[in-house]
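Throughout, read-outs are computed from the coordinates displayed, never taken from laboratory work. Everything numeric in this text was worked out from a predicted model, so none of it was measured. Cβ atoms are built from the backbone, for glycine too; each structure is taken alone.
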Structure P
Amino acid sequence: MLLKDKAAIVYGAAGMIGAAVARAYAREGAYVHLAGRNANTLEAIATRIRDDGGDATVAPVDVLDLTALDRHAATIANSADIDICFNATSNDDIQGTPLLDMAFEDFMRPVTKAVTAHFNICTAVGRHMTRRGHGVILVMAGGREAIPDLGGSHVAWAAVAGVCRQFAAEYGPYGVRVGWLLSPGSPEPDQAAGEASAAVPPGATGLLARHQPTYDEVANAATFAASDWARTITASEINITGGAVID
């Protein structure tokens, strides 16, 4: 098991990606703390994890509330090290409208939320990780494609990548890694976990651009990134775009 006896927090665990990552972490031996706004959905995910033989707890947390995040992280850290943190929170973006026709407030909403949420998360868990000399913080970010009508989404993802670089530079000397996963898009909400998609992301080109990663594939990459197998990877992007973005 790649994450045996690790303690992991998954913020935004009620979403499809967050839930898939939480299940993968539990499958690989981690004790998973599910956090998000919808307690009922979180409890359903935790029940599935327990039914599959894993361990999980649930806590409703607003990632825009730093005081609440600090309290939540401290509660976990009082009983165990926080080894892994994955941020899968959404950004309340508006898509489908050209920037020319978009109000500035609508453009900035996902940018402000994404940066605030990830800054709060990095500081809340980072206080404990840096003190204990180890830890991994991961998020979905990137925003390197050029795709029209996505509003502030790509700007938000690019900004979060910048936040990761800065925290990685400051946390690295304390043994804490910070990185992000770049995906060309995710399956449709009703697509079964593990089911490959033949849909082409808008504007996508590349070697495997016709294959959007499934939730399970995103979760597998997140598991590798959180494990000791990736212990030399920090301040870096893990590109799971199937060639849609070429490095």
Structure Q
Amino acid sequence: MRRILALLLLVVGCALAQSKHIVVIAHRGEHLRHPENTIAAFQGAVDAGADFFELDVRTTADGKLVLMHDESVERMTNGKGLVGNMTFEEICKLDVRGARVPTFDEALEFARGKIGVYVDSKRISAGDVVAAIERHEMQDHVVIYGGAKHLKEVSELRPKMKVMPEAGSAAMLKSLLEGMRLQVAAFGGGDFNDETIAVARLAKVDIYVDRLGAADNESFWQDAVDRGATGIQTDHPAELVAYLKSKGYR
């Protein structure tokens, strides 16, 4: 009887493992083959089979929402200056390695019906991010990452919108859970530890962890899954999707 029970538990455990879906997030789109934060990179993420592409949103001097990771345009374009000091017209003239700087609206419109959007709020008001997302009817297909103050403002405007703060530490995550209705929290190399993971799991909060740089490989991907990650942000979306499929996680 004990042997039969053990076998049944093993079968059930394997079935549960096989049914687990790990979310794949393409960091700045599929940016190893395309310029980051461009429509081409986002198409690459779709082609790779990712669930989300991550993008970085900033506000121009005249209040337009554009995509740029850095505060300055110099690394990615043929121009110079800070996004926040430039007009939308000036941003539109920039060359991004054969592409151009997309607007947040363009990215949301592209994503609708194809893929989710992981919004990294670099410099954007809560009202503007909510308005843009709702314009494109993407409120059920986004996660919004940013500082705690910004995310609280978003939550006050739209309590059902999925906001995602950095976990930080077990104590910090507990504090965030007291102040906001969280469905998901972001983890990096520093806070992806057993104590903080336990807080998230107890609260039934999804765990989206960065696996970038030296940690962006099969060993670290599997470690993340084994320790409770429900989503992984990667620079190698196609490879991660293939790996997760091979393990029955997609």
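Give the label, chosen from P, Q, of the structure having the highest value of distance in nm of label points 7 Å out along Cα→Cβ at positions 139 and 227. Mind showing how you got there, number by number?
Values: P: 2.5; Q: 3.6.
Largest calculated value belongs to Q.
Name the one structure among P, Q that Rg and Dmax of the Cα atoms in Å of 17.1, 51 was derived from.
Corresponding structure: P.
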